[in-house]
Structure P
Amino acid sequence: MILTRIELDPTKRATIMALSNPNRFHGAIEKSRSVEGERILWRIDELRGKKYLMILSPSTVDSQLLANQFGYPGESPQQKNYDPLLERITQGSVWNFRLTANPTFSSPADRKDPQGRGKVKGEISTTVQLKWLERKAEANGFSLKPDQFGVVGSRWVTFKKQAERRKVSLTQVTYEGVLTVTDPELFKKALVDGIGRGKAYGMGLLTVVTPHA
């Protein structure tokens, strides 16, 4: 697995448009892939006032193509092998994490079929957004303590797909905190495959770093 980081130039027209319509980032990333059919996760991070495009991919993407489109002239993207980190995932290990996700729930009131799933809607309450991640944690090989994680950003993302007229609206929530690995294999799968819906539009990518002493 390869983790790529590209600093975005917020003054570029292409970047401005893509930040308001994640489908543009999705299309550009698809064109940068080297192997068809591989799952690629991505998200936008903000650190010390700068924005970065983060990409996790099984094979190397054409990062320079993306940097030329959305980054600063002359800046080289950063890429590193993600496999050594995956090898450090062990039972009971503790990590600082960041996740941008699309928490959703199924509304029984919207079911046309009593046995059906119901209409999928975005989670809008911070309390419910936190509960959503607690449920996902158990299914993805990690545990959370209520006082050690939280929501650091939440917004609605509304855009039109290029080939369609209908609008797409997604809840985008960023979580940060500390987690403990309870099932290493499930957790590694979550890191590689992502968590939740909206993966094509910059959601689902979970990243971890060793806690500072």
Structure Q
Amino acid sequence: MSHKAERAALVTAYRTLLAEGLIVGSAGNVSVRIEDGLLITPSAVPAAEMEPADIAVVPFDGEATGRPSSEWRFHRDLFLARPDLKAVVHTHSPNATAIATLRKPIPASHYMVAMAGGKEIPLAPYATFGTQALSEAICATMARVNACLLSNHGVVAAGVNLAKAMDLAREVELLASVYRMALAAGEPVILPDDEMDRVLDAFKDYGR
């Protein structure tokens, strides 16, 4: 199958990330699940020059077609580990990346961290980009949540479709911005676990 619509959607998503300031240059990458594998944005192709034909195919078992992003490995492994996920977005959005360089998760300073499925946006340990070690760190950190910060690197957000993954990537950046401003002004008050339990329970039907 050519997956024409999915290829076009990935190009649009990548250009949107650039326009919204969540990536710069040719950093970051976006993928969607297909039968027996995934489609992913290509390596080192600027958004303005990217075309649907540039989108690479990475099978779950076999050789890639095209020139996939250098981060293809964690996209593949996340899809294998989490059958519920259909799209993955990786950004270097500035506020979230700033928090990641502090080696901090984003705590429940705002209840909307629950949008990712947990009581915080957790932090994955540092590993060199594109490596199996990074993939393992991300998969372990996102075993029960749909987003995480990458130490000294950036953000991964995922969802049941591309729109949900994009929205979550935006939300992580907003939460990071709020948390960063709060840290600059003082010590943010963190919502207690029992309140976050209520929020998470309410989020089960959020948006339906």
Structure R
Amino acid sequence: MSLKQFVVIGLGRFGSSIAQTLYSLGNEVLAIDTDEETVQSISNSVTHAVQADATDEATLRSLGIRNFDVAVVTIGSDIQSSIMITLLCKELGVKYVIAKAHNEMHAKVLYKIGADRVVFPERDMGVRVAHNLCSSNILDYIELSPDYSIMEIEAISEWEGKSLRELSMRSKYGINVMAIKRNNDINISPTAEDVIKHGDVLVVIGGTEELKVLEHTK
């Protein structure tokens, strides 16, 4: 998986969580916020942290925003700023813009002005979104604790046609397969003899470090 360049604008709990997770997964992350203290506190957990007003087009230009693969706009409560920044990111050439919405109407406007994806983080789901952005074969990610997580992953080609016994996930990857989703069916107690097929989705649980290795597996 090729690593990407991300810019995260707005460093509340959600934005900070996304920025730090993306950086911990090995990506280049520029974090922007208007609050100097917030920028200082995250500076060691991202590639670059900058205090700036992202509603200012000249500022975004000077930061080279168009060179970033993905912009994450996590200003939810100040709807006007959120819309302005999302619009500027698209106009300045960011390929993919994901924005946090405060409500349905806000989301509608964000989509209208070109946001590629809109999220409603009722809880602090920054970690989950970051994993989804980083890895095309990761469908969902739930952090149970700093050490353990549950992940939904699309079966990679080398697993196809092999049984769970043959794949020995626990010894090879340090994970346990909790369920296998196939089309609309879900097998919630797979046995060692169950064979993985093309298009299967595996629900696995494991250590965060082990899952990090797994999500870079093609």
Figure out for me which of the structures P, Q, R the number 20 belongs to, where relative contact order in percent (Cα under 8 Å, 6 or more apart) was derived from the coordinates. Q
Structure (P, Q, R) behind the derived value 28, 18, 16 of semi-axes √(5λ) of the Cα gyration tensor in Å: Q
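We did not get these values from a lab; they are worked out from the coordinates using the rules stated. Since the structure is predicted, the reported quantities are computational estimates derived from the model, not experimental observations.
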